[in-house]
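Readers should treat all values here as calculations from the given coordinates under stated rules, not as data from a laboratory. It should be emphasised that the depicted structure is a prediction, and the values quoted were computed from it without experimental measurement. Cβ atoms are built from the backbone, for glycine too; each structure is taken alone.
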Structure I
Amino acid sequence: MDGKTFIKVLDILKKEFPKWNAPVVSLMAKRDKRTPYQILISTLISLRTKDQITGQVSERLFQVADNPYDMLKIPQEELANILKPAGFYRQKAKTIKEVSRIIVEKYGGKVPDSLDELLKLPGIGRKTANLVLALSFKKPAICVDVHVHRISNRLGVVKTKKPEETEMALMEKLPQSRWSEVNDLLVAFGQTICKPVSPLCSRCPVSHLCERVAVEKHR
């Protein structure tokens, strides 16, 4: 699939998107007007955690501390208890503490707005950094999670083995003006229609454009 066809796919998904549940961190960023710090922390909480839990835990945490200064005042054990039942909540408590400390000491309490600086923070990979750049700072960035990586390959847009390879390939296929919407659209699409096992091809609005790479069973 070439870049022009993929843009057609994105345009179709954009029309269908209101019918689906938006990814929770994106939803919170837009609906609740979260700060860059809150978006960063919610993204850390979301790792290996279901959207519903991420939303609940984030809301509970931000009622106690919604900025790095207040976050540092919370004892680590108390923070871990607040983060339950998010996956790996003890490790996330430690990471959130360290990230908050660095943001206060090195960046004056403000989340850095460049990929290179975000990647220096503990626990922050390209996926998280790009999501923060797109949602918080409205910068062109493609956040590649499991859905984006899987669906991009399934559609035939890319032929990659690693998410970082997918990110680079998509950046070449798409104009910068379309980068930031990729994650929202493909995550919602992947959670509702283009599922990992037995995708709902009979209900798919882009089935006529999809190459169905490695799809052995579908509904």
Structure II
Amino acid sequence: MYDWSFSVVWDYRVVYIQGALITLQLSLLAVLFSLSLGLVVGIARQSQRRSLSFPAAWYVEIFRDTPLLIQIVWIFYCLPILMGVTLSAFWASVVALSLHMSAYVAEIVRAGIASVDKGHIDAAKILGLNYFQIMRRIILPQALRRMLPPLVNNFADILKLSALASVIGVYELLHSVENVIMNNFRPLEMYSALAVVYFMLIFPVAFVARRAELYFAERF
């Protein structure tokens, strides 16, 4: 029988706290950048101009159809060689997560825009509104209600995917705990506690996403 000893988790509680803070910092930056970039790419995807929609479509396919792990490693190791741009492990992870998740955000934005009744757009054109005015005043306010639940789900996904940053040495939760395990040889207790910490971080976000989905489903 294995001799469980969860007191070791308490002894290393600071490691969990510091790792969780770095994970949250990494995730929040990735959320901010992916939302900004995804909004631009999503709008470009819906553009009638091929010069905008075609590159945006390829952007989405490239970052959705390649593994995030490969993207993190490529940005960290290959970017300095090919372009002379050197990023720290933390910022390489932020960039990779942002680019990867912005492709999913772009599809959410595209679907939200496409769901708006075209009659509203035609009416706005008759009133003399230009493309940007129609987008800002007519389309995006309506589309946002449909986009909000999946966007919140994306935040939960980013929190989970941030663990991949450990492969290039970012001291987020997973990497911090793995370093401790090499010293105390208590993987079962440490990984079990790690799962609980991730649950505590992700469950509130997932709960908000479900509540938002129910809220908008009942009212719209």
Structure III
Amino acid sequence: MLTIELDTLLKEQALQRQDPEERYITDTVNWKQYETLLDRIGDAAGYRVTYLDGVLEIMSPSRRHQSRKTSIGDLLLIYFVEADIEYFPFGSTTLRQEEKSGGTEPDEAYCIGTDKEFPDLVIEVIVTSGSINKLELYRRLNVREVWFWRNERFSIYHLREEIPVEFVSNCGYELIANSELLPELDIELLTECVKNPHPLAAAKAWRQNLS
């Protein structure tokens, strides 16, 4: 386990040198200060703000981060259309609830089937680790499924209504091999298409597999 964690850290450090992401983190921030900051930033490009229990993180995504986010979103759009699945995209809309003391801006987010106040599925691209527990944050917002893209692969977490002992460390989410929201989606093929450095070729290969 220690070797895996060290390898991950070294990869993150290498990526940070090649394509830096900037983060600013502070604590003892109240909800009013958080909302004031959101108002001041507005739609300013290049900033993502996350808040949980008084801890505030502002992140400026790297080009690599944005490239992966866009690629995943483009391929999922093709999947929804080809599979005839009704979907409602949130994009990077700010999701927040004062009573849950949490708010964030996912890379991509979707309601599946019917439109709702909060998405069923969110996707987070992780190039360098932040300090806020995103699974705890999404649990409070009742997001059913969270996909993390990190180290060139997906990790998929599904929220369970019951929280047995083995899910406590993941804030009530179970790590699963395939999406339960999109059970017919081939996650291995999606992974290969996301990794393809040629977006047009990736989209064509993905669409051909779905037809």
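For structures I, II, III, calculate distance in nm of label points 7 Å out along Cα→Cβ at positions 38 and 118 and state which one comes out highest.
Working: I: 1.8; II: 2.7; III: 1.3.
Top value of distance in nm of label points 7 Å out along Cα→Cβ at positions 38 and 118 goes to structure II.
Where does the value 1.27 come from, among I, II, III, when Cα Rg over 2.2 N^0.38 Å, for residues 86-165 alone is the thing being computed? Of the options listed, only I reproduces it. Name the one structure among I, II, III that helix-only ellipticity at 222 nm (-39500 (n - 2.57) for each DSSP H run of 4 or more, over all residues; to 500) of -17500 was derived from. Clearly, the read-out refers to I. Computed over structures I, II, III, relative contact order in percent (Cα under 8 Å, 6 or more apart) reaches its largest value in II.
On mean count of other Cβ atoms within 10 Å over residues 22-29, which of the structures labelled I, II, III is highest? It would help to have the intermediate numbers written out before the result.
Details: I: 22.4; II: 19.5; III: 12.1.
Result for mean count of other Cβ atoms within 10 Å over residues 22-29 over I, II, III: largest is I.
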